[in-house]
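Asker: See the structures that follow.
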Structure I
Amino acid sequence: MPATPTISVVIPAYNAQRYLREAVTSVLAQSFADFECIIVDDGSTDQTAAIIADLASHDARVRPLSVPHGGIVAALNAGVEAARAELIARMDADDICLPERFERQLEYLRRDCGCVALGCRVLTVDPYGSPLWETDQKLTSEEIEASLLRGNGLAMCHPTVIMRKRAVIAAGMYAAKYQWVEDLDLFLRLAEIGRVANLPDVLLHYRQHFGSVNKHKAKLQEQIKEQLLADAFRRRGLPPPGPGQIDHAKYLEPIQQLQTWACAALRRGNTGIARKHAWTAVRAAPMCYGAWWLMYQSLRGRPWGNTPRTSSSAERVEGVGYAK
């Protein structure tokens, strides 16, 4: 039996063929190498299983784990249960770790034994990996918990977090009743057990795309979040949050999202990426004025300020399983 690794990486994957290989390759390229990488195939119907098998054949640290399709909570809990290390590093099947991520986080966790979960800041990227913006999460436990209690799902960015397994078990693992906001729930319960923290370093590229949970489960997430926060306030002996105490995410229509991505690409000189977003918009909604306006601006090759009002007709866009 191999020696127990220092870190167990848990990656849930459902129909994740588009980005999975790039995500896992970024994990395997870490400067700190003493880890196992558990990839939980949640009953995928695409080439996910074949990609996992190929990755495992080239690197013994990759541990394939196949489970019947049950959703992200069941997949995450299966990965946590299978983990041999005391430290569990989360990673999603569509993001990219920077090489120093594990090394930087491990240094902090070895210094602060009372920290039960440690995240970091991220660079958000579009579906093609083109940079969008850097996040500025709070760093201290008190600030992070306050942000979590307002319903801020990015107070700790889930795929950046390394958690102590004993704390995850003590907190009750991921809760099925809070699927799609399971990370917010777990982090709130971990904050009741010990300290949580974020590093100020950008150590992960956090991919936005239309297949992510934050896009196609948005309304459901908001509904579940209200009950989740009521439970968290009650555990703390506080009255349920009232109007104005919960931060609700702002969601863009598909055409508006494509405009945002294209504009960010143009500001960085990535005209080819901007035109890809424009072409996606035109194919998805050929009768939508906003789609053709986006194509025009992308062909001009310059970023813009105000965007025209758009219809909600661009509903059909390419996506992959669950990621966030």
Structure II
Amino acid sequence: MAAPEIRAARLVRWYPAGWRLRYGAEFTELLAADLAERPRCWRRTADVAATGLLARLSQAGLGGQRLAGADQARASLAALGGALAVFLTAGTAVWSQLLVGWQWAPPSTRAAAVATVLMTGALLFFLVLAVLAAAPIGWQLARRGFRAGPSRVSAALVVVSLLVLVIGGRHMANGWPGTGGHPWPQRGLVPGGVAAFGWAMTLSVTSYWAHPAALLAFPAAELAWMVVSPVALAGLATGLARLVRRLDLSPRVLRYQARLGRLAAADMAVFLAGAASWVLAGAHGPGALFRPGAIDVAALAAMALALAVGWQALRRTAYR
């Protein structure tokens, strides 16, 4: 291809694949002609990038032009699922840090105790919502099977990611810092195995990434898990989002999922309030126990952003 055509093809990549499949050829020709006349124009590049990103947001159900009713609902629910995955990853990291302190000593401040109880209750409710959301989807898969090949790939991605997370998480949980904690009344708020698994699942959420010398002192298996686990979590979230978008769910099921989504958003707000009550208080217990750090502030910001994205997705859902 000529230089203008190559540059035009690169610019069109700002748009999502579905848009390119439908309009890409014609738009590439128009861009190539404009590039031949005006080889250098930063406004054109900025305009293509902005409209391409807006098209991606529209396809994700977050902004721009609304999709058709069922497509908009599926896209919004998939976006909510992605936001929820980010929220739970950051939130579980904060929660597991509190549980490590809880295992060794009673919370020395009211903020730490309230935060632990609120977040634990919110996580239990998330689990209930996950079961309720998965039930109709699993029933449809059992009755009708997959609609197309890509759905099978998405399902395989979900299964493989789950296996990696469960097997790797259980193995890494053996190194939980709460092991051997001294007994004290009411320390069993969360079973040690559950707390250890939550810690292992979010081992990659750490400030050690900013300190390479200290990070390289970790065991090789732990370093490998810190790289593999976020990839597996991303694969799980991506596979589930693609399944939701490709399954031919009825309007009734979509409406049901949208209601569960609103409950999930409310639960996210409760969890965030609990985490914020501890992080913003800034107090800590004996030694380094119950001490919020920079990574907890970053996790709090990530949770707030994920909640905002999830709420925006719910606002655009066609089913109320």
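Bear in mind these aren't lab numbers, they're just calculated from the coordinates by the rules spelled out. Treat the numbers as computed from the prediction; the structure is a model and nothing was measured. Cβ atoms are built from the backbone, for glycine too; each structure is taken alone.
Asker: For FRET efficiency 1/(1 + (r/R0)^6) of positions 28 and 260 (r between Cβ atoms, R0 = 30 Å, to 0.05), which of I, II scores largest?
Answerer: Structure I gives the largest value of FRET efficiency 1/(1 + (r/R0)^6) of positions 28 and 260 (r between Cβ atoms, R0 = 30 Å, to 0.05) among I, II.
Asker: If mean projected area of the Cα convex hull in nm² comes out at 20.1 when worked out from the coordinates, which of I, II was used? Present the calculation step by step, with values, prior to reporting the outcome.
Answerer: On the way: I: 16.9; II: 20.1.
This value belongs to structure II.
Asker: With log10 I(q)/I(0) by the Debye sum over Cα atoms at q = 0.19, 0.24, 0.27 Å⁻¹, for residues 44-99 alone coming out at -0.72, -0.86, -0.95, pick the structure among I, II it was computed from.
Answerer: II
Asker: I have -12000 for helix-only ellipticity at 222 nm (-39500 (n - 2.57) for each DSSP H run of 4 or more, over all residues; to 500), calculated from one of the structures I, II. Which structure is it?
Answerer: The read-out was computed on structure I.
Asker: The value 1.75 for Cα Rg over 2.2 N^0.38 Å, for residues 204-251 alone was derived from one model only; which of I, II is it? Could the numbers behind the result be given before it?
Answerer: On the way: I: 1.42; II: 1.75.
That value comes from structure II.
Asker: Taking relative contact order in percent (Cα under 8 Å, 6 or more apart) as the quantity of interest, name the structure among I, II where it is greatest. All intermediate terms of the calculation are to be shown ahead of the outcome.
Answerer: Working: I: 19; II: 32.
The maximum falls on structure II.
Asker: Continuing with the same structure: Once Cα Rg over 2.2 N^0.38 Å, for residues 4-51 alone is calculated for all of I, II, which comes out largest?
Answerer: Between I, II, the highest calculated value is found for I.
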